[in-house]
Structure P
Amino acid sequence: MTAVAIDVRDLRKRFGDHTVIDGIDLTVARGEVFALLGPNGAGKTTTINILTTLTRADSGSVHVAGFDVRTHPVAVQQRISLTGQSAAVDDALTATENVVMFARLSGLTPRAAKRRSAELIERFGLTEAASRLVRTYSGGMRRRLDLALSFVVTPEVLYLDEPTTGLDTRSRRDLWQIIRSLADAGTTVFLTTQYLEEADQLADRIAVLHDGRIAALGTATELKARVGGDTVEVHDEAGELLRRIPTDGTLSDLRRALDQLDEQGAKGTVTLHRPTLDDVFLALTESDRSRADRLVGAASAKESA
């Protein structure tokens, strides 16, 4: 198995007059959890469709597990698995029946299919509900079953297109643990998500897609550093920002910032703000007009403090 799981060079895709992907370059290492973020319509799903051979690119090259998706699509398909935004399970069957059916369709013998079903049902925490019809499952249980189906034949690369959409907080975090354990076992995970906390907690590296291009690429820490460091903020009773003072995060510098606020007679609630992926996402994907409006608003707040 190659050390590079996914290699994308100058990827481009248009639909009619609309450019969806406009020259993407990225490399994903084996066993890495890689998150692709972007606003709706940024091209995330189109990118996954190209990487999984479902859509043909207009130009550029994509290699997955060492194979070109254009010239060797079958070889790629044999080494990947895709879990889309909606669970691909049969509500009229039990969890066991779903997994056995997928295993048989994947070429396993009846005995091997039953054995694999039992293994996956246990691995994904569905043993107690294995004989229940899937229509009785919660959203989190359906998602775990969907992932189990993806591992009937263990993939080298697992694509997850917004895997936790619609799940409650506990189910989402349970699924994070499963995804991380899969990566720790050697499976490469490429995911899109609308939850920035999810990318922050789960991904080894993150790419932000905007207007068909990679606007930023790096670890969560690296991306946060792009929008500045810690700041001490003063808000009024309505929560409006009145004052912001940059700090280096050390105790002595926090004291300096608070002393400065005292000297200026600042009134309000003081909080320490650390950059988040929300800050990164907004800074990279907002329109020029929105950025200008935000900066004017911030300046006005500072002047009135």
Structure Q
Amino acid sequence: MAAIIPPGQVVWGIQLPIQSQSTIYVQDWEPAAGPPELAAIATAADRAGAGYVAVCDHVGIPRPADESMSTTWYDTVATLAWLGALTERVWLLSHVYVLAYRHPLVTAKAFATLDHLTGGRAVLGVGAGHLASEFAVLGADYDGRGPVTDRAIEVIRAAFAEEYPTVGGPGAELGIGMRPRPARPGGPPIWVGGSSPPAIRRAARLGDGWLPQGPPSSGMRSAVETIRSERAAAGLPEAFDLGINGAPIAIGHPGDGLPDWTLTGSAEQVAEAVRRYTKVGANQIQVRFVAASPAAYVEQVECFGTEVWPLVVG
């Protein structure tokens, strides 16, 4: 287990548009967009210095959940692998991969291969999942998804670390060999998603980082304190990649007609607002942009990387 963000540094990343289109956050231009627009946004993030680009995970959306969630959810690993071939340095994050949907060795194989193919750029963001009807269709255990997720993380870590994984102590070799090996020693870092108390404890005990999904009920400061105290009690390293979800951003926009809480104004004004996220201890800030078209989204990404972010960390 190891954090990957160097001490004293902060990174930013984006969960990509187009590849998931829930009505909660989809923008008007996204349904008509496709691979060329997705590639343009991801490569812009790579050029602009983003720490990562992220892709969601749903296998299929059963009715009637499709009315609010839509049915557009690109396959996580296929999309990240494609993006890995188009980019040079950005990390490739699953945000988040539902471990209970698959055998843990299947997940380990996919992300070890992704890491191998991209020179150590895979980051496995994991979660317990939330859509009970999808669990039912896949024959997965919804009520037991918490313990299933905990056990899966243990198996995946073993498969990342050893060609013939050993799980459960000496002599408990699974007897199955897995190559190619990940490029990163020990395999991709595992960032655990979720803002419920069990998810926060899981991140602290089993993760290399935390991906909050909405504000925790206890507040961010309390969640960060819980993670730090849980890790100290377990004798785990203090170094940990702590995430925070930022508000929507529209650089240079006066703010009229935008979603609530959107950060608007000049690069300096947006930077001042984003800088506040680091005061709760976050060293990984996930941002998202409001734009009228794919080209405008690319412009927002590039402006954030070249004009806003240097003011945040400078």
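Source structure of the calculated read-out (FRET efficiency 1/(1 + (r/R0)^6) of positions 76 and 236 (r between Cβ atoms, R0 = 41 Å, to 0.05), 0.90) within P, Q: Q. When distance in nm of label points 7 Å out along Cα→Cβ at positions 4 and 220 is calculated for each of P, Q, the greatest value falls to P. Given a value of 3.4 for distance in nm of label points 7 Å out along Cα→Cβ at positions 36 and 284, calculated from one of P, Q, which structure does it belong to? Computed on structure Q.
The maximum of mean count of other Cβ atoms within 10 Å over residues 52-59 over structures P, Q, that is, the highest value, falls on Q.
P(r) over Cα pairs in 10 Å bins from 0, in percent was computed and gave 6, 27, 36, 24, 6, 1, 0; which structure, P, Q, did it come from? The value was obtained from structure Q.
Bear in mind that the values in this text are calculations on the coordinates, not laboratory data. This is a predicted model, so every value here is computed, not measured. Cβ atoms are built from the backbone, for glycine too; each structure is taken alone.
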